[in-house]
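**Q** The next part holds the structures, each set out as C-alpha cells.
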Structure I
Amino acid sequence: MQDFPFPIILFDLDGTLVDSARDLGPALNVALAAIGRPPVAESETRGMIGGGTDMMLAKALEATGGMVDAATYRRLGDTLLDHYWAHIADHTVPYPGCLAALDALLAQGCTLALVTNKAEKPARELLEALGMTDRFAAIYGGDTLGRERAKPLPDMLLAAMTDLGGARAAMVGDSTYDVRAGKAAGLPVVTCRFGYHDVPVAELGGDAMIDHFDELVGVLRALG
C-alpha cells in the first residue's frame, strides 16, 4: 500500500461515474407521455438528475405544464421506474477513464464506497450490469437509511466511512447535493465538470474540479 492521503474515496453515481441520462431520459419521457405531456430533451434531463427519480419527475412535470395530483404522481413514478429498471443499462456507460481511475485508486490501497441518491436496488443493478460492483466495499442508496437521510445530508457518507473503518476520506460528485453532503461530513469534495449540474458549474463550490477521470488521482493527491 502506497502513502495515499485519502484511504477512503466516496463516489456519487449518476453524472459522476456513469452517464445514465441516456436511460433515465427515455424513462422520464415514457412517464410524461402517459399523461400527454411533451418529452424533455436529454440536455434538460441532465439538469434534473441528482435528487433521485421522484425529484427528477417533479422537475419535469413543472417544466412541462405543472404538478399533478398525488395519485397521478405516484402512478407516473411507477411508470418511470418500471421502464427504467427494464432498460437500466441499455445505453448507460461509465464516463471515459472512470474504470481506469477506480482501478488506479484501488492500486494505491484506497477503499471505495458508493453514496448515491438513486435507490439502492437500481444502483446495485446498474453497477452489476456494468461490471463495476466489485470495486466498491460499501454501497449506499438514497433509501438505504431512509429518504429523509439522503444527500445533501451527510448521513450516508458518514455511515459508509464508519463501515470502512473511519479513515480519512474524500468525496467525488457532480452536484450541490454531493458538495453539501461532503462539506457537512467534513470532507474535501472533487466535482466533475462533465456531470449533471443543478447549478452553473462555477457555482458548485467544491474544493477541486476535474475535466476527465485521468486527472482524479493527481487532484486527490494535491488536496491531501
Structure II
Amino acid sequence: MNRKEPSLLLTIENLSFSRNQKQIFQQFHLQISPHTVTCILGPSGIGKTTLLKLIANLIPPDAGLISFPIDSLGYVFQEPRLLPSLTVFENIAWVGEAVAEERIDQLLEIAGLYHAKTHYPHQLSGGMRQRVSLVRAMVNQPALLLMDEPFQSLDIHLKQEMLQLVHTLWLDYQPTVILVTHDLNEALYLGQRILILSNGPIQIVGDFTRHSATFHKDDCLKMKELLSSSIPLKI
C-alpha cells in the first residue's frame, strides 16, 4: 500500500532562539507544503541564514518544535564548499554514493558541466563551482532543499543561468525548496510563495502566494513596500 504524502512537509511551532543576548526568534511559526518553492526575504543580518541552520539541525533551538516527516535534506550554502582534492564528478559522487554514474552524468549535462567532470575546483569559475554545489545538493533527490543566497556573488548573466538551472532541476522531481535571498527578482522568478520577515524577534509580515503564472501586481507592490520599510539589524 502506498504511503500517503503529508499535507505539510515542514512545521515550525513556537520556535525560540537567541544569540549574544539578542532574541532572534520568539514563538515563531511556519508551515511549508510539499513540492513548493518558498522564498524568504528580509533585512540583511536578521537571522534568515539562522533559520535554515535551525531547520537543518546544524544549531539547536532554545525552545519549540521543528519537524518534517522525511529523512532526506539537501543544503546549498552561500559558498560552494567543494572538496579541493576531488574532481567535479568525485565531489558529487562523494555525497551520492548510491547514485548511478549515469544519473550523475545526466545532472552534469543539465548543468552544463559534463565537459568539466574531471576538473578540480580550482580549475572552475565561480559560477561553475556554484553549479557543482547545486548538483551535489540535489543528486540524492532530497525531499527538502535549503538554499542560502546561492546567487549573491554572481554577475547578472551567471545569476540568470543559475536561476534557470534551479528551475530545470526542480522540474526534474519537484523537491520542497526554501530559498533565502535578498533579491526580490529572484524570488519572483522562482518562488510559488514569498515570505517577508521583519527585524527580530523575527515575524512574518508578508505572506504571498502565486496563483497564476506571475504574482499579482498589487502583491508585488506590497512586497517592495515591506522590504523598503525594513530597517536592517546586525546580529
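Each value in this text was obtained by applying a stated rule to the coordinates, not by laboratory testing. Everything quoted here is computed from the prediction, not taken from an experiment. Cβ atoms are built from the backbone, for glycine too; each structure is taken alone.
**Q** Could you figure out which one of I, II the value 17.4 for mean count of other Cβ atoms within 10 Å over residues 8-15 was computed from?
**A** Values: I: 25.8; II: 17.4.
Of the options listed, only II reproduces it.
**Q** Follow-up question, since we're still on this one. Given a value of 17.2 for mean count of other Cβ atoms within 10 Å over residues 144-151, point me to the structure among I, II it was derived from.
**A** Numbers: I: 17.2; II: 22.9.
The value was obtained from structure I.
**Q** Computing FRET efficiency 1/(1 + (r/R0)^6) of positions 32 and 184 (r between Cβ atoms, R0 = 35 Å, to 0.05) for each of I, II, which one ends up highest? Each step should come with its number before you reach the end.
**A** On the way: I: 0.55; II: 0.95.
Greatest value across I, II: structure II.
**Q** Which structure, out of I, II, was mean projected area of the Cα convex hull in nm², for residues 24-95 alone derived from, given a value of 4.6?
**A** Going through each structure in turn, the value belongs to I.
**Q** Work out mean count of other Cβ atoms within 10 Å over residues 40-47 for each of structures I, II, then name the structure with the largest result. Walk me through the numbers before you get to the answer.
**A** Working: I: 16.4; II: 21.0.
Evaluating mean count of other Cβ atoms within 10 Å over residues 40-47 on every structure, the highest lands on II.
**Q** Supply the structure label, taken from I, II, corresponding to helix-only ellipticity at 222 nm (-39500 (n - 2.57) for each DSSP H run of 4 or more, over all residues; to 500) with the calculated value -12000.
**A** Value -12000 for helix-only ellipticity at 222 nm (-39500 (n - 2.57) for each DSSP H run of 4 or more, over all residues; to 500) corresponds to I out of I, II.
**Q** Could you figure out which one of I, II the value 0.9 for distance in nm of label points 7 Å out along Cα→Cβ at positions 16 and 192 was computed from?
**A** Structure I accounts for this read-out.
**Q** For the read-out percent of Cα pairs over 32 Å apart, a value of 15 was computed from one structure; give its label from I, II.
**A** Label of the source structure: I.
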